[in-house]
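Rule-based calculations on the coordinates, nothing more; no lab input. Quick caveat: nothing in here was measured; it's all calculated off a predicted structure. Cβ atoms are built from the backbone, for glycine too; each structure is taken alone.
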Structure 1
Amino acid sequence: MDHKQRKILITGGAGFIGSHLVRLMVNKYPHYHIYNLDKLTYAGNLENLTDVESLPNYTFIKGDITDTAFITELFASHQFDGVIHLAAESHVDRSIANPTAFVETNVLGTVVLLNAAKNCWKSFDDKLFYHVSTDEVYGSLGETGFFVEDTPYDPRSPYSAAKASSDHFVRAYHHTYGFPMVISNCSNNYGAYQFPEKLIPLFINNIKNEKPLPVYGDGKYTRDWLWVVDHARAIDMVYHNGKHGETYNVGGKNEWKNMDLIHLLCDVADEELGREVGSSRSLITFVKDRPGHDRRYAIDATKLETEIGWKASITFKEGLRDTIKWYLSNEEWLTNVTSGAYKEYYQNQYQS
């Protein structure tokens, strides 16, 4: 597949994971044309892609995946050979406050894309719809065990319920129409360019500015952390080598209780800031737990490793230090994304 010229649509390509994937694909496959479709909501930031925006095999398109007429015309005009679908509302707290927005984007938007691809692709030969999902669809684990590809779905938040529904629609199109698809479910991502509502960038920024570090409940919730660059590599490998109709779990085998992670984050940030190591731990503040908070996630990525040949390339401690260094040295990016200063420029440049 990678030896042919092809047009690939990446949805949500201005977001955190999407921008890393766009960068990888544009640079690695100069004979591909990568189309980045993004609505440029609060989490979509074209400043993430200034290093590739002028390359001849990259095109940005501003648009909404829930707009049926627009998406249908887009597919008819460009005749994409493949879709890698990352566009989604992704923050659990926001889903609790406004579940409907998550249904509209994550479920309806996915179905609009599926219909556009199905109707445009007169033949499914050499075509692929790749749906990028989350481990949160599996629910919550106990003290032991791991999520595997056939773990029953048990979503606990409006966000995970919406992603679970979109997963089911993608599989349903495969079984009903023979539609060419793959799905991957990933663990928590971290790294550069993540919108600072998420734990790691939020806490780095708060440590830097000596603001409270809000910790839900008892702080013993456990997550499996995956470096975003390794996730982009996994998506690339699954897109080119995955078997149609299959699911692949992507995880870093890096389980950390929140409190242990936060202590490490404080200590490394203190080192990088030239402060007394451990001093930022005093900023930790316990807050009321959020509703439906899953206790533990952990991914078994054996299938991805054995069938596709992917492995994580960096340890969590190495990746965390690199991430902290990036946020501390990119203050302008952080200021722009949190203030929305960049938004007016890009909204004016790319009018719908």
Structure 2
Amino acid sequence: MKSILVTGGCGFIGTNFIRFLFDLPDEHFIVVNVDKLTYAANPENLADISHKYSDRYFFEKADICDFPKISNLIDKYEVDTIIHFAAESHVDRSIVGPSDFIRTNVFGTFTLLEVVRQRIEKGKSIRFHHVSTDEVYGSLGPTGYFYESSPYNPRSPYSASKAASDHLVRSYFATYGIPITISICSNNYGPYQFPEKLIPLMILSMLEGKELPVYGDGKNIRDWLYVMDHCSAVWLILNKGKIGETYNIGGENEWENIRLVEYLCELVARRTNVPSNRYKSLIRFVMDRPGHDRRYAINCDKIKTELGWKPTVIFEKGLEMTVDWYLNNLDWLNKVRSGEYIKWIEINYGNRL
């Protein structure tokens, strides 16, 4: 890999992945970050990377649905590897407005695949790695796990759009021979996550004394994966994964939502020196969202056995690091919440908006 294009690199996982890449020793590839800069993307996340690695890091504001633009960028930077994170990802938003999810997640993936297909037909080699979600599998009962062979059963417009993009990627491997790999991950958590997602939303709400909304009875279960463990898995797949294969990436940390929120209350209380009951008293059970999957749990034996990966961050420790990051970066959190970072984008990238 000499030239890596990362889609959605200004989002939560993309930001952490680019940071992971530049922390790798003895690597000298260039990284091209392609991001449309929608509401949850923030190039300020990587301002220090841009300054420190100005000869190897390049940001390009672009819509992955824009075929001519993406095509030109692939040629301009002589891209040989694409890591596709870019996606609309919030289930609640997909219920209210599904069209953006279909456009970005399905048509955007199709556009990238078509660009790659045309280059490969001309004799160029481009590796394509697609990042998906365990939500494509649907909902589990109280026992069992999702395996790579599990049937798809998406139950929200978001998960349906990701399932469709997964199928497209596999079809381009089977039909055109494009060298692809797919990873399917469980819920990520860690620094730089936009505060509409559960963990940063709860932290921010506690600090502001706002109610902590929990869907239904709070007993929905999710498997949680620290974002840097996810990044290391993707990198391992790129280097050692078998072309055409799918790899589940799980944190092996199943928690009920209500238990997680209560534990966060205790963590934030310890850090802010207030009684945990003050935060727990803010918990409010609200009407469950439509199609809310009851339980996700990933079996990741395949990547562990075949590639030697395993999660390294214990969930409780990861939560501590995450809470500490947000408490130590309240300026970032307030900028993102208030939209002030958009002003930063306009100042720094105004000529490209």
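Say we calculate FRET efficiency 1/(1 + (r/R0)^6) of positions 41 and 185 (r between Cβ atoms, R0 = 25 Å, to 0.05) for every structure; which of 1, 2 gives the highest result?
2
Between 1, 2, which one scores greatest on distance in nm of label points 7 Å out along Cα→Cβ at positions 169 and 321?
Going through 1, 2 one by one, distance in nm of label points 7 Å out along Cα→Cβ at positions 169 and 321 is largest in 1.
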